[in-house]
Each structure stands twice: as C-alpha cells, then as structure tokens.
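S.K.: Each structure below appears as structure tokens.
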Structure P
Amino acid sequence: MNYIKIGWQFLRRYPVIPIIILILLLIAAAIGPYVTPYERDIGNIADRHLKLFSTSEHTTIQVSKDDVVNGFHLLGTDHAGRDIFTRLLHGSRISLMVVAISITTGMAFGLTFAMISGYYGGIIDEVLMRIVDVWNALPFLMVALVLTLIFGRGLNIMILVLFLVAWVNFVRIIRAQILVLKEMDYIASAKICGASDVRIMIKHLFPGILNSAVVIATLNTSGLILAESTLSFVGAGIQPPTPAWGVMVNEGRDYLSTAWWQSMVPSGAIFLVVISLNFLGDWLRDRLDPRLRQVD
C-alpha cells in the first residue's frame with residue numbers, strides 16, 4: 001500500500017507521463033521514418049482501408065526501396081492504401097520542425113518587443129502596445145487565408161503564419177515583468193556604472209524573465225500544434241500528400257463511417273501531444289515561479 005502511495009505522490013509531483021509521451025514523440029520524429037518499411041506517400045490501392053493490426057493480402061513493391069513489402073499494418077491503411085503508422089511518424093517530424101522554428105523565432109521577436117516596450121516606456125511603450133492590441137484583434141484564420149492567397153500554400157508560409165501567431169503571446173506577460181524589474185536597485189546600480197541600455201536588457205533583465213519565457217513557450221507550443229493542424233485541415237497549410245497530422249485528419253473525414261481510424265489516429269496523436277505539453281507547462285509554471293510553488 002505504501003508503494004502505491006509513494007508512486008501516486010511521485011506522479012503528482014513530476015509530470016512523468018507527459019514527459020514519456022513527448023520523449024516518444026521526439027524519438028519517433030528522429031528515427032521513425034528510417035525504420036518503417038513502407039513508403040510515406042505510396043500505397044497499394046488494393047489495401048485501402050485496412051483495419052488496425054491488419055496484414056495485407058497483396059504484395060506491395062516500394063518504388064524508392066529495393067525490398068518487397070507484404071506486411072503488417074499496425075494502425076491500418078488510408079483511402080489510398082498507405083500505411084497510417086508510417087505517415088504518422090513522418091507527420092511528427094514535419095509538425096515538430098514547423099512548430100520548433102515558429103516558436104523559436106516568435107519567442108526571440110516577442111521577447112525583444114516586450115523588453116523594448118517595458119524598458120523605455122512612454123510613447124514607445126504606448127505605440128508598441130497598441131500594435132499588439134490591433135494584432136490581437138485580427139482573426140487568426142482570416143490572416144492565414146489572406147497570406148495563403150497572396151503567397152501560395154506551402155511549408156514556408158505555414159512557418160510564417162505560426163510565427164505571426166507565436167510572438168504576440170509573449171509580449172504582455174514579459175512586458176509586465178520588465179516594468180517591475182527595471183525599478184529594482186541592481187538596475188539603477190548598472191545605470192550608475194555606465195552600462196548601456198542594450199547591456200542592461202541582455203545581462204540584467206533577460207535572466208529575470210527567462211523562466212516565464214520558457215513556461216510561455218511550452219504552453220504556446222501546444223497551441224501552435226493545434227493551429228498547424230487546423231490550417232492543414234482547412235487546406236490553408238501543408239498540402240497533400242505531405243503527411244502532416246492535420247492533413248491526415250482532413251483526408252479521412254469523408255470516411256469516418258467506414259474507416260474511422262484514418263482520422264482518429266492522427267487526432268489522438270494531436271490530443272496526446274497537446275495535453276502533455278499543457279501539463280508540462282503547468283508544472284514548469286508551478287516550479288519556476290516561487291509565488292506558485294506548492295508545498296507537498
């Protein structure tokens with residue numbers, strides 16, 4: 001009984017399950033596409049809509065590989081006879097790449113924007129924050145569709161759209177912290193010693209906001225995954241046959257009554273990753289912010 005209690009307390013104290021899910025995602029994205037025997041975009045139409053844990057009754061010759069595959073489909077096949085598990089692994093890499101680039105660039109721009117706004121204050125702060133207000137008032141989907149119509153569809157446009165979503169989420173919270181930190185005595189001492197504004201922001205203010213920035217980035221990552229999936233689902237993001245998770249959900253929506261796994265498998269992957277990131281973000285917020293630390 002004590003072991004059960006200790007195990008339960010450990011699971012409450014640390015986000016073990018979310019971390020395991022995210023580690024598996026990283027492993028799948030790193031090595032998954034190299035270990036699966038099936039092609040990403042090529043299938044045998046005779047094997048369409050095979051159920052989960054099914055074995056093909058036909059021989060599939062892979063075009064870019066030298067082997068002949070007549071095998072087991074762990075998560076079934078889609079409407080074109082393509083292996084869903086293979087496409088899921090490739091989709092994890094694409095989603096991670098898009099989100100990683102977007103959140104990194106968005107974080108860098110958002111932190112810079114917030115630090116300049118909070119540190120200088122006055123008219124600069126007023127102008128920059130009104131820009132944020134206007135940007136927040138724009139419908140995300142409309143902006144994405146307009147950019148798609150102007151520049152076309154593709155991976156680069158998807159990264160640009162997600163960057164435009166990511167940066168603004170950092171501004172308000174980080175700016176509020178900068179307004180407090182810049183009144184501290186050690187900032188005044190740095191000014192008296194002749195430190196430049198850039199040095200003060202990088203060497204003295206940035207370490208004070210880093211914990212909050214990490215938490216915001218973790219929580220925003222889940223939102224960006226949902227945004228990427230939504231845009232791919234409505235056709236404004238990554239285009240078929242590239243196996244982004246949103247694309248896979250969209251391709252299977254016409255077959256929900258006959259082959260529900262084609263949409264439900266990538267939907268389940270999106271759900272697990274997003275909820276794991278949310279749990280991890282909540283845990284980081286509680287641990288990194290002294291005001292929110294819980295006494296166990």
Structure Q
Amino acid sequence: MSQITLREVSRWYGNVVAVNDVSFEVGAGITGLLGPNGAGKTTLLHMMAGFLAPSAGDVRIDDSPTWRHPEVYRRIGFVPEREAVHPFLTGRQFVHSSARLQGVKDPVAATERAIEMVDLREASGRAIGGYSKGMRQRVKVAASLVHDPEVLILDEPFNGMDPRQRLHMMDLLRSMAAEGRTILFSSHILEEVERLSDRVLVVVAGRLAASGDFRRIRRLMTDRPHTFSVRSSDDRLLARELLASPEVQAVELHDGALTVRTGDYGQLTRAVGPAAQRAGVSLLELRPADESLESVFSYLVHR
C-alpha cells in the first residue's frame with residue numbers, strides 16, 4: 001500500500017499563489033478532492049503526479065519525491081482533466097503506446113486488459129477523434145491503468161460520462177481500492193464524491209479547509225445548527241417535551257414532519273430518548289437532515 005504525503009506545500013506563479021502551505025496524507029482507499037473553481041485542486045494533483053514542482057514544501061509517494069523521479073511515475077496512474085489524447089490514434093493504439101512508455105513486459109495483453117476494464121472493447125479500433133467526451137475519458141483511464149499502478153490520481157474523471165458509464169467507473173474504482181490501491185480524484189459533483197469517497201479533502205483559496213469523513217466534519221461545525229428529522233407515535237407531544245430541553249434551539253412541526261435544530265449534535269441524540277419517555281410516546285426515527293457533503297462544502301466555502 002502506497003501513501004501520498006504533502007508537507008507544507010506551496011505553489012505560486014509569479015505573484016499568484018495557487019497552493020498555500022498545504023499538508024495532508026492520503027493512503028489506501030478512495031479520497032475525494034473538493035473545492036470551487038480556482039481553488040488549487042488541479043495544481044495539487046499535478047504536483048502529486050510529478051508533473052509540477054512545488055515552489056516550497058515536499059510532495060512524496062512513500063519515501064520518494066514525485067518531482068523528477070521517473071521511477072516513481074511507474075507507480076502512478078494519472079488522468080488529467082484536459083484532453084491529452086491524439087485524435088488520429090485508435091483507442092487501442094493510444095493505450096498500447098502508454099504500455100510501451102511504461103515498459104510493460106507484455107504491452108499487447110496489458111492493453112487489452114485495460115480496455116476491457118473500462119468497457120471500451122467495441123470502440124477500441126476506432127480513431128479517438130470520433131469518440132464522445134465520455135469515451136475519451138474512459139480511454140484516458142485505460143491508459144493510466146495499463147501498467148497496474150499502485151496510486152491512481154484522477155482530475156474530474158467522470159466528465160462527459162453517461163449514467164451507466166459513471167456507475168461502471170465507480171465500481172471499477174471501488175474494486176481497485178479494495179485491492180489496496182491509493183486513489184485520489186477531484187470532482188465538482190458533490191454526489192459523486194459522497195457516493196464514492198472514504199474521505200474528503202476540501203481546498204478553498206489554495207488552503208486545506210478540512211479533511212476526513214465529511215459526516216465527522218459536519219458534527220464539528222459547532223457554530224452552525226444541526227437539523228434532525230424525528231418521527232414518533234405523537235410528534236406534537238414530543239415537540240412540546242423537546243422545547244423544554246436546553247440543547248434544543250428550535251422545533252418545527254409542518255405537514256406531519258417534526259424538525260429539530262440544535263447546536264450540540266451529541267447532546268440532542270442523548271436527549272431525544274428520555275424526552276420521548278417523559279412524553280409517553282414511542283420514538284420511531286431520529287435522522288440527521290443536513291449531514292451531507294453539500295452542507296459541509298457550502299459551509300467551508302462561504303464562511
């Protein structure tokens with residue numbers, strides 16, 4: 001299992017600071033990289049893949065710096081966001097050329113295996129210039145996988161893919177992560193990151209704003225109320241009892257749905273049961289209503 005490590009990494013272009021003093025570690029599994037446009041995501045990914053030197057700090061795969069260490073490149077599969085395909089090559093030729101550049105022992109077999117992995121066999125004999133956006137994304141992924149890398153770095157990998165292709169690619173990444181690979185991908189679609197990632201990194205204005213499980217991050221956001229949906233055998237009685245609890249900031253009963261807001265996630269979860277007992281009602285459900293990646297991302301970007 002390989003680990004990506006950044007220590008106090010910065011990157012600037014003249015007077016423009018793209019990445020500012022960022023440190024984190026990424027290990028086996030799937031990590032999602034989030035941030036608004038211009039946040040520094042692509043710059044970070046290029047430094048991790050060894051295509052860009054940090055202006056300050058250290059970027060490593062295990063013990064090896066990524067910049068100007070060709071032996072590290074054989075352990076990395078990189079899918080850039082921008083189009084990096086030759087339109088006159090067929091899909092098979094493009095993937096095969098990547099296999100040869102990586103020094104794969106049997107490039108023909110490796111090419112066929114990678115094409116099969118991304119479900120592109122039927123189109124592999126056609127020129128890439130005639131591919132759809134989603135097909136070009138998949139052939140780029142195949143080229144990044146052809147040498148069986150330990151680390152996979154993907155910049156907006158699902159761009160242009162239809163729903164079936166997205167599901168297939170997500171299943172592929174999950175299976176690779178289950179084998180112990182380290183996978184880091186960026187996406188501007190929160191649903192993709194929420195469905196796929198074990199962990200998230202949020203970058204805002206070149207700085208690391210948060211990292212970890214997004215649900216845990218949400219619970220640490222103590223200056224923003226938490227919202228819960230509650231169902232019971234008598235929501236009106238329960239609402240009256242909850243209003244007397246000091247940890248409850250507001251209670252709303254609307255169209256048969258009970259919503260409770262609190263500033264203390266843990267205290268409320270411990271208080272609802274006793275409140276239901278005092279009210280003489282049965283508690284049927286207690287569910288966080290805003291514990292989503294979208295709520296975390298919106299908070300971090302706009303605070």
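S.K.: Once distance in nm of label points 7 Å out along Cα→Cβ at positions 201 and 257 is calculated for every structure in P, Q, which label goes with the largest value?
M.R.: Numbers: P: 5.9; Q: 3.6.
Across P, Q, distance in nm of label points 7 Å out along Cα→Cβ at positions 201 and 257 peaks for P.
S.K.: In addition: A value of 0.05 was computed for FRET efficiency 1/(1 + (r/R0)^6) of positions 41 and 177 (r between Cβ atoms, R0 = 30 Å, to 0.05); which of P, Q is the source structure?
M.R.: Numbers: P: 0.05; Q: 0.90.
Attributed to the structure labelled P.
S.K.: Tell me which of P, Q gives -10500 when you compute helix-only ellipticity at 222 nm (-39500 (n - 2.57) for each DSSP H run of 4 or more, over all residues; to 500).
M.R.: Values: P: -22500; Q: -10500.
Checking each candidate, the match is Q.
S.K.: For FRET efficiency 1/(1 + (r/R0)^6) of positions 81 and 113 (r between Cβ atoms, R0 = 41 Å, to 0.05), which of P, Q scores largest? If you can, show how the numbers build up before the last one.
M.R.: On the way: P: 0.30; Q: 0.95.
Comparing P, Q, the top value of FRET efficiency 1/(1 + (r/R0)^6) of positions 81 and 113 (r between Cβ atoms, R0 = 41 Å, to 0.05) belongs to Q.
S.K.: For mean count of other Cβ atoms within 10 Å over residues 49-56, find whichever of P, Q sits highest and give me its label. Intermediate values should be presented prior to the final figure.
M.R.: Details: P: 15.1; Q: 17.9.
With respect to mean count of other Cβ atoms within 10 Å over residues 49-56, the highest-scoring structure among P, Q is Q.
The numbers here are math on the coordinates, done by the rules we state, and not lab data. The structure displayed is predicted, hence computed values, not measured ones. Cβ atoms are built from the backbone, for glycine too; each structure is taken alone.
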